[in-house]
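Structures follow.
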Structure P
Amino acid sequence: MREVSKKITGGKLVRIQYDEKEGIITAFRLLGDFFLYPESALPVLEQSLLEKPILNVSEILEQQLEALDAQFIGVSAKDIQDILEEDLS
């Protein structure tokens with residue numbers, strides 16, 4: 001499993017553990033010192049990314065956040081996408 005960590009604007013640490021094969025996410029875990037409300041949305045968000053293109057992470061997370069009436073605090077879906085893209089480059 002790959003692991004990438006980055007401090008984003010505002011000083012929050014985001015750590016992502018993931019696997020991908022040919023651009024498709026096969027495992028995904030999101031950790032860090034940011035918040036998600038409600039916390040119970042995290043496993044749903046992580047699961048929603050499995051078997052999806054890694055380049056669509058931001059869009060998928062935004063859709064799921066809206067569907068779950070959830071919100072990130074201290075990190076954004078775009079931050080997560082940017083971290084993954086940087087790791088893959």
Structure Q
Amino acid sequence: MEKSLDDLRKKINSVDLKLLEFLELRMRIIEQVGELKGVTGNPVRDLQRETELVNSLMQKCSDPFLMEQISEIWSIIMKMSREKQESLLLKQ
């Protein structure tokens with residue numbers, strides 16, 4: 001069955017919305033992480049954790065093209081996460 005461009009774009013829009021929802025959920029969890037780090041004194045950046053996360057995602061990725069992009073994508077996501085935590089710590 002041949003799909004139209006509009007049908008495929010609707011599917012992409014649906015996936016994009018789910019990605020946004022997951023990013024928002026991640027940021028809400030990051031707020032909790034930042035609050036806990038403020039109490040425990042842990043540093044915002046944990047380079048070992050970031051490296052382990054990216055390596056783990058790369059190992060689980062089945063799409064060779066996406067695998068090449070994971071490091072860059074997660075670098076942006078983790079940067080946003082650190083900035084969110086830092087802004088929370090400044091308010092404390």
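Only the coordinates and a few stated rules stand behind these numbers; no lab work does. The model shown is predicted, which means the values in this text are computed figures rather than measured ones. Cβ atoms are built from the backbone, for glycine too; each structure is taken alone.
So here's what we get for this one:
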| quantity | calculated |
| --- | --- |
| Origin of the value 2.0, where distance in nm of label points 7 Å out along Cα→Cβ at positions 19 and 43 was derived from one of P, Q | P |
| Entry that produces 0.60 once FRET efficiency 1/(1 + (r/R0)^6) of positions 35 and 75 (r between Cβ atoms, R0 = 25 Å, to 0.05) is calculated, selected from P, Q | Q |
| With mean count of other Cβ atoms within 10 Å over residues 3-10 derived as 9.2, matching label from P, Q | Q |
| Parent structure of the calculated result 16.9, 57, given that Rg and Dmax of the Cα atoms in Å is the read-out and P, Q the choices | Q |
| Structure responsible for -30000, with helix-only ellipticity at 222 nm (-39500 (n - 2.57) for each DSSP H run of 4 or more, over all residues; to 500) calculated and labels P, Q on offer | Q |
| Comparison of P, Q by relative contact order in percent (Cα under 8 Å, 6 or more apart) - largest value held by | Q |
